[in-house]
Structure I
Amino acid sequence: MSDHQRRSELRQASLPALLYAEDDAEIAEMTIEMLSDDYAVEHVTRGDEALDRALHHSYRAMVFDRRLPGKDGLELVRAVRTARIATPILLLTALGDIHDRVEGLDAGANDYLVKPFAYEELFARLRALQRGANTNSSRREIGPWVLVPATQALYSPTGERITLTETETALLNALAASPEHIFTRDELLGAVFHPVDSSVGAGSVETYVHYVRRKSTPEIIETVRGRGYRLGVPA
């Protein structure tokens, strides 16, 4: 092995790993060439192969094409999230209408980029996804329940994935970050509704507590009479 090859391999080993699933050889070749300066790209062409890699290796980010053989992009994203893997996922697709974008995000993708795309935008979206992932705990255990803030997902003890809204996630994450603390309504207003405006009142906290309980279990948030709320001890 030449010194140049050795240096190249050492440099690749030091880069953050990125899983890339794309079956179009021409698109894949160009994308890998662009990404390889900043990521150690692991490229696969099938959705089932991508799932196997995701289940057994750790990545900084994942980029999946919407249409893949073996397992399509939506199935792949759902399977990764069902496995409680919180790695940021960017979904690439030629399908650009609202319904398809909503489907991808509801499946558990963090972002969506329509083909053809500019590589500058791909890099910018990957940077944004990683910033977002770094500002959230990867997972919060709430008794036998698991909250994954980065993907706005709550997993039941049986493994069912419950999709939360951004506000519901922020509320439950705030409570889970300080499980012994009793939050007043004003504290939760500041933690969840930022910045607070005149249209947001204490009733908003009660509303979203109700939403979270309805989607999961009433015991997940405890009401402390006369004081506020704290994380519950759900079964």
Structure II
Amino acid sequence: MRILLVEDDAELGGGVVASLKREHYAVDWVTDGPSASTALTTAQYDLVILDLGLPRMSGLQVLRQLRARNEAQKSVPVLITTAMDSVTDRVEGLDAGADDYLVKPFALDELHARVRALIRRRNAATSNMLTHGRLTFDIASRQASADGVALELSVREAGILEVLLLRAGRAVTKEQLMEGLCAWDSDISLNAIEVYVHRLRKKLEPAGIQVRTFRGLGYCIDKPVSTGDEAVRSAVAPHA
């Protein structure tokens, strides 16, 4: 999952970036409004953490520009973090299109919990624990298990699995996986994505979970149509 942090306080921004990376998020960090606006037009993010008191362009301006763009941009969750804690400030931020509001100073554990909640909400997940047949995946710990036995996944493999499970039933392109897993300072290629998917597929097959490949469309884990001890999967028809 890829996050854009927009924060002009160097000490706070550095601490937030370090904490999110420890949680295995890919994080890009900008320190002013125009840079945030540019980042949001050049990359796809799963979440934006947005300070309001920014140089050169306010956070509210960045937010309003974001919500005025296409449907994909409109749906990106935005978590406002600010020292302005009056009811009027909160209402203005939420009315401008924010999804949540966190007042500074805040605990990093609370920030992480709100990030997970917003990502779950965007993907219509109801809890941190994703269940798919015999497979379970904990969004908080990034731990996967099959029949109660932990799977040994690399950070990249776990990230790909999370994206595929959250978007079960929909094809995810290699480019989308690469964007979702990598910040600006990361070095990863489309060929590397293929390798990670290949390794993940081998680890999931014993649990009866199949990662399908749709030529020209990407990868997909079928969406279960019912619950039970065995995953019941529907055929996924690729769409042009």
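Taken together, the values in this text are just the output of simple stated rules run on the coordinates, not laboratory data. Just so you know, these numbers come straight off a predicted model, no measurement behind them. Cβ atoms are built from the backbone, for glycine too; each structure is taken alone.
Quick look at the numbers
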| quantity | calculated |
| --- | --- |
| When distance in nm of label points 7 Å out along Cα→Cβ at positions 32 and 208 is computed for each of I, II, the largest belongs to | II |
| Highest-scoring label, criterion being distance in nm of label points 7 Å out along Cα→Cβ at positions 160 and 192, among I, II | I |
| Structure (I, II) behind the derived value 3.5 of distance in nm of label points 7 Å out along Cα→Cβ at positions 56 and 168 | I |
| Among I, II, structure where percent of Cα pairs over 18 Å apart, for residues 24-79 alone as derived comes to 24 | II |
| Comparison of I, II - label where relative contact order in percent (Cα under 8 Å, 6 or more apart) is highest | II |
| For 33, 18, 17 (semi-axes √(5λ) of the Cα gyration tensor in Å, calculated) the corresponding structure among I, II | II |
